[in-house]
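Each structure below appears as structure tokens.
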Structure 1
Amino acid sequence: MRPESSLFTFWEPVEVRFKDIDLGGHAHHSMALVYFEEARAGYWRDVVGRGDEDEVDFILAEARVRYHRRVLYPQRLKVGVRVSFLGRKHFIMEYLALGADGGELVSGETTMVMFDYAEGKTKRLPPEVRAAVESYEISAESHETPVGPQGQEE
């Protein structure tokens, strides 16, 4: 689960804050998911075109994190985000956090499920979201087709 940095075309700067640091002198292990979330919000805003809180229509179903090196303060991370799979109701996002020196610090993957918060249930991936992600990811020169087939079962 260590994606190559060349697979990423979307990068979001994320600050390591003093409050992130634990007794070990590095970022607490839970902060990786916060860094991923901040980068995911940037991707959703810039690629999908949905930046307002009321436009978030997905929910986190699963997360995996791998730590490669200590995340220290102060530092500005460069977090890469990409969609590696699009299903009917879910999508998989991969992340790679690089330190100020360009070294790989943390990588991970989340499974996000489209969710109707008013109805309290899952929903299909909206066509405009699928089109925006496919257009962005497939047009990236660093890889061919990172998204899965549209009709794949959940």
Structure 2
Amino acid sequence: MRANQLPCALKNMMKLDILKDLLYLIVGAIYKVHEELGPGLNEYVYQEALGLELAEEGLSFEREKTFHPIYRGKQLNATYRLDFIYLDLAIIECKAVEKLHAEHRAQLFNYMRLTKVKSGVLVNFAPKNIEIERYFYDPTINEILTYNGNIFE
């Protein structure tokens, strides 16, 4: 049986495995940056270092990519900026704050929904113990899923 003949659920599992592998590489790069630079720096320092680390991993992300949301088929004037985007597969949203809060997650979730990008990483470089959260977007149900596949609540 060819890949294009596989049941939809199996195809989605294969895609999820590919996304998980990609997130594994991203998280590895994030840990390298935090290990080298340590906690407490400005968000932009971490972003620049992460850009270098991702390039070393062979992942050609676009940094600070802007996009306009679409409403009823029309592009709005509002502009959003993604810290990093890899193809249309993953968004990385970087923070350097005391602790991640619901509004940080909402920002990533909205970016994922508006761009239809299937995975996202939210990272907080500021604390001594780095915070990294991984999520998936399922456009068929318009829901954000945890790394384990549960609907985020």
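Each value in this text was obtained by applying a stated rule to the coordinates, not by laboratory testing. Quick caveat, the model's predicted, so the values are computed rather than measured. Cβ atoms are built from the backbone, for glycine too; each structure is taken alone.
Between structures 1, 2, the calculation of relative contact order in percent (Cα under 8 Å, 6 or more apart) yields its largest number for 1.
Computed over structures 1, 2, mean count of other Cβ atoms within 10 Å over residues 102-109 reaches its largest value in 1.
When mean count of other Cβ atoms within 10 Å over residues 70-77 is computed for each of 1, 2, the one that comes out at 15.2 is 1. Which structure, out of 1, 2, was helix-only ellipticity at 222 nm (-39500 (n - 2.57) for each DSSP H run of 4 or more, over all residues; to 500) derived from, given a value of -13000? This figure was derived from 2.
Out of 1, 2, which has the highest value for FRET efficiency 1/(1 + (r/R0)^6) of positions 94 and 118 (r between Cβ atoms, R0 = 30 Å, to 0.05)? Structure 2 comes out on top.
Here semi-axes √(5λ) of the Cα gyration tensor in Å, for residues 46-85 alone was derived from just one of the structures 1, 2, and that gives 28, 10, 5; the source is 2. From 1, 2, which structure was distance in nm of label points 7 Å out along Cα→Cβ at positions 30 and 54 = 3.0 calculated on? That value comes from structure 1. Please state which of the structures 1, 2 yields 3.5 when distance in nm of label points 7 Å out along Cα→Cβ at positions 22 and 38 is computed from it. Value 3.5 for distance in nm of label points 7 Å out along Cα→Cβ at positions 22 and 38 corresponds to 2 out of 1, 2. 1, 2: which one has volume of the Cα convex hull per residue in Å³, as calculated, at 132? Clearly, the read-out refers to 2.
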